[in-house]
Structure I
Amino acid sequence: MNEDQTTDRIQIDYTLAVYGHSVDCGNVEGVVSVFMPDGRLDLSRGTKFAGRDAIRAFYSVVIGPNRPDGPLPLLRHNLTTSQVEFVDTDTARSRTCFMSLTPYGLDTAGRYIDTFKRLGARWLIADRSIVVEWYGSPSWYESVRLKSGPKSES
């Protein structure tokens, strides 16, 4: 990794952190801000969203202030192992493991599989697949199952 890639890696880590903190705090606009304008989101069960408006609509129902099932419970995303590989000067791919904690305890574990693109000085998510590999029962994830929200744009 060269010096420029070290700086780029710090920016990618920042983007990952903004996403996690924004989800945990119910900050839909913070979540949307880490995606490219034409960014894509693919959930474990095959639901897909394309563009910031579709991503915003999905997260508004899941974590937003007007969630149909009440206020967002305590939610904390913990990012663990992350591997970033640079494709070229403006594109990187990463795999990042996560665990989510809720009042139930360890709630969810899985991976984010991302493609990042440079937009000005920032690195934003161009494509994200959320792969949930495990969830507890009962759990917040189980109650939501990431099934809330508008129909996907396949």
Structure II
Amino acid sequence: MFPQEYIDHINNAMEGFVGSRDENMMPSLEHCWGFSITNTENVLAFYVVQESFGQMLKNFKDNGRVTLVLFEWPSHRSFQFKGQFLEAREMTPDEVAFQKQFREKPIEVATGMGYPFELIDRYVRYANLAIEFKVEKVFDQTPGPGAGKAIELAK
């Protein structure tokens, strides 16, 4: 079970980046647009644009390792979740509705900070693929003292 601090962060995060690597240790990095806690213990789902995720899916299937960094705007409060790839699947109707609603959060915050709506509306994408992975390790990635510190998963 995730500690409440992680649950709050996942619910408040505005943006996420997903990382992995290929068989030659070449890293890949992609955006994800929405994230949720599944009903399975310590399993997260995140939502991506399938058309830009081909190499990442190949990496996940080849080595199984997933890194997900979620951060809040404008505080930059960040956690990095590392773990084992479980599956890539179509988004459920509930996930599609959630992701569309999620998309409104960063647009609202960014336009409130002065960014033009037209720019942010193009930046924050609609996802069409769900990825699930089992979280094994969590790190605080908030800039400042303590960045990179491992944090215990609740037992």
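General remarks:
- Entry that produces 14.8, 42 once Rg and Dmax of the Cα atoms in Å, for residues 45-124 alone is calculated, selected from I, II: II
- Of the structures I, II, the one that 1.6 was derived from, the read-out being distance in nm of label points 7 Å out along Cα→Cβ at positions 101 and 141: I
- Distance in nm of label points 7 Å out along Cα→Cβ at positions 5 and 37 - structure with the largest value, from I, II: I
- Top of I, II by distance in nm of label points 7 Å out along Cα→Cβ at positions 93 and 109, largest first: II
- Ranking I, II by relative contact order in percent (Cα under 8 Å, 6 or more apart), the structure that comes out highest: II
We did not get these values from a lab; they are worked out from the coordinates using the rules stated. Worth saying up front: this structure is predicted, and the values here are computed from it rather than measured. Cβ atoms are built from the backbone, for glycine too; each structure is taken alone.
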